[in-house]
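Visitor: Multiple structures are listed underneath, in structure tokens.
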Structure 1
Amino acid sequence: MPWANAPAPGWAVAGRRLDFQGTTQTLLRDSPLPPLPPSGLALSFGIQRAAGKSVLATMTTRSASGSGLPPHETSTARCYGSTSLLGLWVSPDALRRLQPNQVIDRDTITQRRIVFMGLQGNAAVFMDQGPGDTSYNSFDTQSGMLVGFQSAEQMANIGQRQIRLQLAGTR
């Protein structure tokens, strides 16, 4: 990985929180019904501890449950680091050296591949593709911070689940 030896960015410190807002939607396959509207989705990464090239973070997911019901919320501990594939950051120095359509990783067992797609404005975009899903992670070219995520996942005998998230703020 081109950024494996890079240090963690200066903003990846204990107490920092990244908040993402967006939607999730399920598109039913072969259904005569119109698609259900997207539901609200929020994702937060609260950095608990930083050590060397890694951070321990709490990932909190909040999804809308329906009219009048409180959102569903789950929290899990996660570890991210400079050797993570498509984690919370990618080294800005490494981003400057990548070429559009450069394959970053290919796994013949899982049939997954990660490709640097190129720059879109101030964002460096990576595609993570497997047999039944494709996602795109966008990173700010100056800070290396994750700023966007979208995915499409095939769900057997149902259709496709789509998720779209954008960085809403940091604290």
Structure 2
Amino acid sequence: MTLPQLQERSLSELSKITVRYFLGPSSRKPYLEILVIRYSGKYPVGSAGNDDAQYMYAMAKAGVAAFEPWGVIHDLSELVYEWGDRLDMFFGVGPCESQGETESLVGDLFRESPSTRAARPGIVVGPDCVEAVRTLLLGENSTEPLEKVGNVFREFGDAWAFVDAQIK
């Protein structure tokens, strides 16, 4: 059998977006952490951003798997985004994904129930993406305010309070 020639690939080839991770304690239970995933850079317009969306999704899932948070905030405050249908693919990546389908008995003994984790991630938007995110989530011709979405915020503190309140 002849093996094919392999080409090395890197996730960073997909995007010029920078992804950084920050952890902070929940006010309800300080020993449980909330993960903030901050996305910075310019998201390409339209389908040119598809690879970037895929990269952001992969990095969000990697952060959740690595840090096993009890809450997640996707911070887009440093992102320039005008339009692209796939940006929201990572908006649902949250803490429940860090719980595998099967866990060891020892892991189950020392972990709290997944239901104590924040069920919905918070999303923070900045001035260079707020209107595009609003129309992405509510419809291109929508006149409804961003706040109707329920988990998308203009202020980081509001997103933190939303996620922190879900941790029980």
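Derivation of every value follows stated rules applied to the coordinates shown; laboratory data play no part. Values in this document were obtained by computation on a predicted structure and should not be read as measured data. Cβ atoms are built from the backbone, for glycine too; each structure is taken alone.
Visitor: Supply the structure label, taken from 1, 2, corresponding to mean count of other Cβ atoms within 10 Å over residues 67-74 with the calculated value 9.0.
Guide: It traces back to 1.
Visitor: On to the next question. So FRET efficiency 1/(1 + (r/R0)^6) of positions 35 and 83 (r between Cβ atoms, R0 = 41 Å, to 0.05), computed for just one structure, reads 0.90; which one of 1, 2 is that?
Guide: 2
Visitor: Comparing Rg/Rh (Cα atoms, Kirkwood Rh) across 1, 2, which is largest?
Guide: With respect to Rg/Rh (Cα atoms, Kirkwood Rh), the highest-scoring structure among 1, 2 is 2.
Visitor: From which structure (1, 2) was mean count of other Cβ atoms within 10 Å over residues 75-82 calculated, if the value obtained is 20.0?
Guide: 2
Visitor: Please state which of the structures 1, 2 yields -8000 when helix-only ellipticity at 222 nm (-39500 (n - 2.57) for each DSSP H run of 4 or more, over all residues; to 500) is computed from it.
Guide: Label of the source structure: 2.
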